[in-house]
Structure P
Amino acid sequence: MNILAPNDIEEHLVSFLMKGPESTHVLFEHLLRVRPSTKQGFYAAIRKLKKDDVIVVYKKQVSLNTTWIRSMQDAFFAVGRSYFGSSELSGLLELDDRESVSFSFTSTSHLDAFWGHAQNLIVEATSPKEPIYAYDPHYWFYVAREKTEKQLLSDIARAKRQFLMTVGGTSPIDRLIKRDFNSDELQYNMNRLLPDENYYVSVIGDYVIEVWLDPGLAKRVDDMYQATNSVDTGVIEKLQELLTLRVRSKIRITRSASKSRKLKARLRKDFFVKK
């Protein structure tokens, strides 16, 4: 992708977004100023960039995916600095204690991309001494989107920040993932702490990110984990197919010192937490 001298539609869109998030309407107008284009071609490029995890789209607002920015940071440091600046963070950072904001999705793939995007923004806004606590019934996104998730974890470990993951399952796949968590920064534990198969939660500083997957989707994930002994191409493809389902899921991001403190106390018990 040649962003500095863009040629095709995708390159032009990424080049525009280097200046900050834009609406789809404004993006299309920008595009028309530099090259003849149709709306069909424009939206095909948007879909391709979303599929490749280059952008995040929510309510017709388009942003570069912060995970993708991080992977390009050596070459495009100015882009990273721009997107992790105050303008993008203001919506979350301006939450008062006990205030929250919720987002609904009908695409699991878009939910996952936005989830990682929001987590990155909060991580950048909080002290690196604050561990990232997470609880998943199964860390199946790690299997379905291994490249993206490993990039996230690599960035966290490189910053000497701790990522403390608890999963509720003990299936062979749950156990297999543990081998990639082998340092003080990246730790992994299997312990059923919460009853709901569709509830995921992470805590960063005073921020709590809660995700409720569609219950039917969560059951399909659990059934697959219980019926599988190893991770092969077939399993990965089946989990990736689940990301394409159009089902309703929800994210709620809350800033609450008391709620985060209680969750941290529950989630830290099985880990070494640096002081």
Structure Q
Amino acid sequence: MFLNNTHRKRFAIFYLICFAVYYGWYCYHGLLLHQLAPVFFHNKLDITSNIIQLSDLFNIVIRTPWLQILFDALFLLLPLLLCVCCIAGYRMQYLLAILTAVFNLIYAVLLSSMSALSMEGFVSWMMLPIIFAFRNETSFYYTLQSMRYFFLLIFFSSAVWKIRTGAIFNTEQMSAILVNQHAACLVDQPDSWFSNFIKYLISHKQISYVIYLLATLSEFVFVIGFFTKRFDRLLIIIFLVFVALDYFLMGINYFSWIAFLGCLWFSRLERPAEKTAKG
């Protein structure tokens, strides 16, 4: 089967569903700009953040409550409009895709600098709109494949980094990570079932190390995606299990990365140009 405009529309719907669920999560936990009502921001060694700071946008947003509401509204409205334009076939979808990607980048820098949220959680919202910025089906195909390789590289490089630093060879690594990650919970709720579970893993270093080793191997296995697309459906399952366990054990929410799974799902579809060549 060839990749076509129908798949483009399906991907747009999938992206919007993932985004809407995550936006709801932000809203439920009071993590939107107007809910945080920030009074300060923290600087980071990040070029993009420093460039945006030169415009004094950080201080303007802090001093202007209505602008916080506007930014939160645009953060939801732009992906919604992008999806509608893709489904309806409006030409403005191409410009809107670029606008959505740029705005999401700025919003991510603002929100991550004014809260405990990490920029990594916004990567899919910044990168995936670019897929819809190209008009013909062949360009859509190559952009989707590029995003697929980008996603694979992120996960594979994470495993490589653990090997490079030697963390994978440290049998106490996972126990130490659990102590740092859940220190507040262990002190505040020492008798809860979750604290007891975490303390069990911390004290049984061999078990926690096996979990760490399996997590690293699950990241490393994504290297197979660079050589074949045959196992992309299996990689989807591995990723979903990894993200779910990462959230349960570490409290790290990377569910926003699920939006990248659309690239794996449609990866085995053939390049549209081949339809004409074979015809």
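Every number in this text was worked out from the coordinates using simple rules, so none of it is lab data. The structure displayed is predicted, hence computed values, not measured ones. Cβ atoms are built from the backbone, for glycine too; each structure is taken alone.
Check the numbers for Kirkwood radius over Cα pairs in Å across P, Q and tell me which is largest. When Kirkwood radius over Cα pairs in Å is calculated for P, Q, structure Q comes out on top. A value of 2.1 was derived for distance in nm of label points 7 Å out along Cα→Cβ at positions 91 and 267; which structure in P, Q was it taken from? Only structure P yields this read-out. Taking distance in nm of label points 7 Å out along Cα→Cβ at positions 35 and 219 as the criterion, the largest value within structures P, Q is that of P. Here distance in nm of label points 7 Å out along Cα→Cβ at positions 123 and 139 has been calculated and equals 1.3, so which of P, Q was it run on? This value belongs to structure P.
When relative contact order in percent (Cα under 8 Å, 6 or more apart) is calculated for each of structures P, Q, structure Q comes out greatest. One of P, Q was used to calculate mean count of other Cβ atoms within 10 Å over residues 131-138, giving 22.1; which? So the calculation was done on P.
When volume of the Cα convex hull per residue in Å³, for residues 187-234 alone is computed for each of P, Q, which one produces 134? Among P, Q, the structure yielding 134 for volume of the Cα convex hull per residue in Å³, for residues 187-234 alone is P.
Can you tell which of P, Q yields -14000 when helix-only ellipticity at 222 nm (-39500 (n - 2.57) for each DSSP H run of 4 or more, over all residues; to 500) is derived from it? Mind dumping the intermediate values first?
Numbers: P: -14000; Q: -22000.
Only structure P yields this read-out.
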